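Next up: the structures, one after another.
Readers should treat all values here as calculations from the given coordinates under stated rules, not as data from a laboratory. If you're wondering where the values come from, they're calculated on a predicted model, not measured in any experiment. Cβ atoms are built from the backbone, for glycine too; each structure is taken alone.
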Structure 1
Amino acid sequence: MVRITQQRQKCIGCNACVEAASYRWRISRKDGKCTLIQGVEKKGFYSVLVGDDEYESNKSAAIHCPVNIIKVEKVK
């Protein structure tokens, strides 16, 4: 399993995560920020558990995020 976490409030809407993993990220029409699809909000952080097959593309999204608000980690 892989946990993806995003601090959405600090997002600048650059679209890098959408380019890396469009099945997991999208740009909100309301505020122009990126949204973690199926992410659950808790204290300003959005997170979702996904399969190992999503690790590489979402790790790329985290690396290319210019404000470093995406964290991707493998969990047991």
Structure 2
Amino acid sequence: MTDASLGEVWEPSRSHMMVYRQGPQITVLVDVDHPDIWRREPYRSQLQAWADEAEPEGGYVIVFWQDDVFKI
């Protein structure tokens, strides 16, 4: 996401994730060498908050790591 309010912690080189919005869906692509990074703080809380915010409108957060897919 290109959102300065997220801060450096979400910079892909640091977070090992790429995050982007596709309509009501937020997609998270996780670096293959860091499979559980999205489950750690501060990422876990922010991903859950985005999912909670998107749900009433039919949106969701989806996380991809290799062939695994997780819906938050």
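So relative contact order in percent (Cα under 8 Å, 6 or more apart), computed for just one structure, reads 46; which one of 1, 2 is that?
Working: 1: 46; 2: 27.
Only structure 1 yields this read-out.
Please state which of the structures 1, 2 yields 17.8 when mean count of other Cβ atoms within 10 Å over residues 16-23 is computed from it. Write out the running numbers ahead of the final one.
On the way: 1: 17.8; 2: 14.4.
Source structure: 1.
Looking at mean count of other Cβ atoms within 10 Å over residues 32-39 over structures 1, 2, structure 1 comes out largest.
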